[in-house]
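Multiple structures follow.
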Structure 1
Amino acid sequence: MPFARLAGLAAIGFGAIIFLANATILVPAGMPSPGSPVDEVVEFFAAEGGAVEFGSVFTPAAWVLATVFGAGAGAVLWRGERSRSEAWSLVGFAGVILQNCTMVGVIALRLTLAEVAGDDPDAVPLLWAFHDGVFTLNSTFLAVALAGLSIGGLRGGLIRPWQTALGLVAAALLFASASLTPLVMEHGGGFGLLGLAGWLLWVVWLVAYGVSLIRLPARGLAPRRSPAGAERPSPPATAASGGSARAE
């Protein structure tokens, strides 16, 4: 199987896991949103620790799939970007890796809360505040992944303009949410909806990007010309190479 197709399947699998884990396990159990009152948080983690633990079972697979997706998209786009002296795919891949690393901390904090909420509720406020801060700031890395792979995908001819627009809108919402982290932590509510809207668009974007990678021909992307409409010239030969300099 071509690696691009594998990456496309990984993108769809990653999107499916994170959506279903939230929609079928955590949300029905009553997972508090950032900025929720501490009393609600203590009650949830004391009563629904099993749901938190069950939801965490799927996250390692999600992180593996996200890494394969980011690497595959980068591999497809990198050859063309080198000829244009660009690195948008690397920006996007870095965002994917950074969000993976940050979410490891978020899941670890949730599992810790599930362990201590019943026996030591006094420890919950500090842990929950830390969780809210890390979770909301992680939107920065989602925005980086969306922007890098959206711009790189459009310039490389991998995705369509509407997919790029979708990715950039999601990136803007997520970046705004991250920038307003203190307000999200203190008030939640409408401020938290920015991140939620951006996250839902992120899931849709993942699936659409995965489909584009699956449909990519085995030969890869066709070479794209520079904005001026001409291929980039090769560097001139030097005296050290044994020939006189000449224009290609």
Structure 2
Amino acid sequence: METLSVEVAAEDGHTVRGTYRKVAEPIATALFVHGILADRTEWGYYDLLTESLQSRGVATLAIDYRGHGKSLFTAEKLTLSGMMLDIDAAWRYLHDAHSGQQVKRIISGNSFGGGVSYLYGATYGEADHIFLTMPVLSYEDDITRVNPNWRTEMADGYINYVHARLPSLIAPEFYVFDALIEGCKPNNGYTILHGTADSDVPYSASEEFQRRHPNGAVFGMEGMDHTWAAPNDLERATEQSRINQQRAVERSVQLLEEAIGL
């Protein structure tokens, strides 16, 4: 088993960089798409999870989509359409790397990366399973929670999102992507794992989504905040946050094993 740094080209020329954990004869492949303001490590969660999956025979690719990590783009160039192009390039890389092998194909998205991963896996990627963690499944709801005044900033060309500036051109995409996400139905179902004390993306949002889309399941991680942090520790500096992250990794592996028979 090897761990490699890889580069793949999206259709519009953006270079997508990622960490590929190789397995010679995998039983499955999995693509991991991080949340906004994070990178391919997802604050350590993806590192631990992909290592664990690799040891179980799953080849994984965790990417930095545009505007994040080692991407040469800034967040000011981020669009949902661009994220989809980056996901597509990474998905095709995994597909080509294991062409001819009988493997299950998984896509996983965290937080802001959740909605686009769900949409891609359900429509373009034909994923065998979609695994989401604390997912943003309505981008308009998400930006409004983070910045209730975003509409007044549109004329300046940018929208403030925590400490990042997003291009105002992303705003119309919120509505289009929300409609596409709401309207699609994965053929092979989906799983959501979400902290019940999430102060960023409410756990109730995942429950409500599942009620409207009953071909999936939602599982809660009791008392965990966003990114598996302990309450009031979004910087994940405490021992409890580290324990939470490890518990989330173990539960993620268990749910994936149950979903596709790893």
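No value in this document is a laboratory result; all are computed from the given coordinates. Bear in mind that the values here come from a model prediction, so they are computed numbers and not experimental data. Cβ atoms are built from the backbone, for glycine too; each structure is taken alone.
Can you say which of 1, 2 returns 4.8 when distance in nm of label points 7 Å out along Cα→Cβ at positions 133 and 157 is computed? Label of the source structure: 1. For which of the structures 1, 2 does the calculation of FRET efficiency 1/(1 + (r/R0)^6) of positions 37 and 213 (r between Cβ atoms, R0 = 41 Å, to 0.05) return 0.45? Source structure: 1.
For mean count of other Cβ atoms within 10 Å over residues 85-92, the calculated result is 22.1, so let me know which of 1, 2 that is. Computed on structure 2.
Out of 1, 2, choose the structure whose coordinates give helix-only ellipticity at 222 nm (-39500 (n - 2.57) for each DSSP H run of 4 or more, over all residues; to 500) equal to -24000 when calculated. The read-out was computed on structure 1. When mean count of other Cβ atoms within 10 Å over residues 5-12 is calculated for each of 1, 2, the greatest value falls to 1. Match the computed value 16 of relative contact order in percent (Cα under 8 Å, 6 or more apart) to one of the structures 1, 2, and report its label. The read-out was computed on structure 2. Among candidates 1, 2, the computation of log10 I(q)/I(0) by the Debye sum over Cα atoms at q = 0.08, 0.10, 0.17 Å⁻¹ that gave -0.38, -0.55, -1.20 used structure 1.
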